[in-house]
Structure P
Amino acid sequence: MHHNFLSMTTIDKATGDKISFILFIIPQFARAYKMKIQDAYFYLKKYGGWDFLTKHWWGLHTDNVIWTVHDIYTICRNNGGLR
């Protein structure tokens, strides 16, 4: 019998909210810095933006999108990322 993994898996609201925010903010970051979404993801992973985003998402999601994107970029720039 074949089961769909996603239909058998439930996630708590906070995890769902975190995923939704991350799926929202990465394209916003990509658009702001004229990157493809995949390139933005790898840039964030390479320069610490991903760790910052996943650790501080709860605070970041309450801020203005422009400032959130800027804060993530600042973290990356401070870790050697230039754009």
Structure Q
Amino acid sequence: MKIDQTVVEVVIFMQNSRVEGKLHLPSGGRLTDYLALAERKFLPITDAAIFIIPGNELLYSVPFLSINKDFIIYIFLKKQGIKA
């Protein structure tokens, strides 16, 4: 069974890195609601690019990345969602 999802492009800053990629949210879900879920300790990111800070050097490019929410300094939407 396929679950309707909204794909949003996000930029995530952590202490020494920046991650850009796609986060898959439940259809109609909001990023803030998803982040507030206590049972979700990690964010699944697809098509992730990891950059080193300071600077803009690409460190890794991976198809899937799981990020522990405790290490996120800030996160924002790069673009509005696309129906998946």
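Coordinate-derived values only; no laboratory data. All figures in this text were calculated on a predicted structure; none of them were measured in a lab. Cβ atoms are built from the backbone, for glycine too; each structure is taken alone.
Quick check: 14.6, 51 is what I get for Rg and Dmax of the Cα atoms in Å, calculated from one of P, Q. Which structure matches? The correct label is P. The maximum of distance in nm of label points 7 Å out along Cα→Cβ at positions 22 and 38 over structures P, Q, that is, the highest value, falls on Q. Among candidates P, Q, the computation of helix-only ellipticity at 222 nm (-39500 (n - 2.57) for each DSSP H run of 4 or more, over all residues; to 500) that gave -1500 used structure Q. If you work out relative contact order in percent (Cα under 8 Å, 6 or more apart) for P, Q, which one comes out largest? For this comparison of relative contact order in percent (Cα under 8 Å, 6 or more apart), the top structure is Q.
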